[in-house]
Structure 1
């Protein structure tokens, strides 16, 4: 049997940090990504899709968007969809007419599939240590448990106590809530494994790297194959660029664009400037951001580079810059603070923008 594990789609997300026009486009793309996942499941013989919470994002989602989303599920028949709500969508589908291939969970509830496979789930709003302790699984079945929460938390309403699920017959714990996919499953106990699916599309620069879903092949009561697929419209990339060798802005720009040669123009890119730079280098970060946004869907720059300055080289410098460096050197302070003061002061003397 072929089963997909996905989570954290966040249809309707506000997408803070993007310009309005691009945020609106990304909302449409994220919803269309779910449509493509549903179509993929239907066209590739997937028996079940497990949605481990946060299909929607808070109460921002209109009734029209919900109904459109449900139509994608209905059009994916005969694939069955199993959906637990998460912390962002715990009132997600109340009052909606549901397609008959979508299964929800009222408290802790189980469904039996062919090949002696059971799917048990519990919405986040029902979580309690007692509920987890009371869970029972047939030891002669292949048992999938579908949850949305944090297995590392020691308390709170979204906490999943793994110890309460050990040695109960869980074979695969399908998790949502953490947006980074676990490319390798982790041991729950001697029998079971668990993983987070991550989100299928990166929405911001806190979701850098490959995003997608997992497809499992289950046969004879065990997982015989698994693959990570992506249908993402765009990827979110972060690239560090060392500017230590740059003497001019044009050197810096060339260094950045060389580092980004293999990245698609459709992607979102965060460039992190690192290394050290000479006081003579005018970085013009705002110009660099504009140039990057001409090439990529969206780009930003984070400057973590440090000023490289040797006070002794300014001993004979009779300019205001030399006087400022010499005066700063007279005071006792730690090196990091001195570098910050020098960078701000030299920028001010050069008439550059100052980020405080």
Structure 2
């Protein structure tokens, strides 16, 4: 088990700093992303069989053909979509130069944290393997085999022991977080240790000079801001006045500093938080969904709005320097967004979700 994707992925590009080769290939791959009118065709299709027929003539055809050996179902189509995404990510990582590969794999490291947290939550809830495995996306340093091994562990302790045995970079953080979890009984302690490790590790890797490092650093800073804002909303929603909120703050954001975070978590309600954030890069997108929050009374509304903002911001990187790392980062996020949308459509078909509801769930950019 080697945690470094950049070294385990077959590399075809020169080790230097030239982005022309990789970006030319990525632009070709980007031209094959699905158009919005094609997604509309899938949404309006009559059944799963029709959806598969439409996708068979796209980049997803070979993966569908392989997965459908197990039979036609929402589950097998979902497997095909994830396999295509993993294969595409590995292909791109394989022809990036060394600088781009380091920057991109640093940002993709967030998926390792996401996947491990998903496994840990599933173990705490006593879920069976098949009940949560479809939620994992092996596009970080942990591949499908690694995640399968972690998912098959019987409990949280076994997952932690496996990570430590493998000697993964975040093994120390997991061990410390597990000790805190055993004392408090709160899985949030272990999740916090993972989040803090990733943000500190990623920030240290992105400290280097240059426009490409700055682009990747900006993405990381927005991710950290979003994590801190979501935590602020959670604390407000749960009204947990006895908790030391400062413990959950993550360093490294661009807008949400320690002082602003401390100010936000001490406010009387979410309306006051929204008022304070007006004028920041997050103010408008949060205001736009404030009424929806009142209707559904769930902070997932704010979380979704902030993630949409991040996605749109990253996809816009391709319009900047055509010879920089932004082209690769933008494409990978666009691919992830496409697969996410397709998985939503497949799930909607499987459960008979109304067309209008499916469209609302999609992130269309």
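Values quoted throughout were computed directly from the atomic coordinates according to the rules given, and no laboratory measurement underlies them. Everything numeric here is computed off the predicted structure, so don't read it as measured data. Cβ atoms are built from the backbone, for glycine too; each structure is taken alone.
Assign the value 0.10, calculated as FRET efficiency 1/(1 + (r/R0)^6) of positions 226 and 274 (r between Cβ atoms, R0 = 25 Å, to 0.05), to the correct structure from 1, 2. Source structure for this number: 1. So FRET efficiency 1/(1 + (r/R0)^6) of positions 186 and 282 (r between Cβ atoms, R0 = 30 Å, to 0.05), computed for just one structure, reads 0.65; which one of 1, 2 is that? Structure of origin is 2.
Source structure of the calculated read-out (helix-only ellipticity at 222 nm (-39500 (n - 2.57) for each DSSP H run of 4 or more, over all residues; to 500), -21500) within 1, 2: 2.
Which structure, out of 1, 2, was FRET efficiency 1/(1 + (r/R0)^6) of positions 26 and 178 (r between Cβ atoms, R0 = 35 Å, to 0.05) calculated from, if the result is 0.35? Checking each candidate, the match is 2.
Given a value of 12 for relative contact order in percent (Cα under 8 Å, 6 or more apart), point me to the structure among 1, 2 it was derived from. Here the read-out was taken from 1.
Looking across 1, 2, the calculation of Cα Rg over 2.2 N^0.38 Å that yields 1.00 traces back to 2. Among the shown structures 1, 2, from which was the value 1.00 of FRET efficiency 1/(1 + (r/R0)^6) of positions 50 and 122 (r between Cβ atoms, R0 = 25 Å, to 0.05) calculated? Source structure: 1.
For FRET efficiency 1/(1 + (r/R0)^6) of positions 42 and 218 (r between Cβ atoms, R0 = 30 Å, to 0.05), the calculated result is 0.95, so let me know which of 1, 2 that is. Value 0.95 for FRET efficiency 1/(1 + (r/R0)^6) of positions 42 and 218 (r between Cβ atoms, R0 = 30 Å, to 0.05) corresponds to 1 out of 1, 2.
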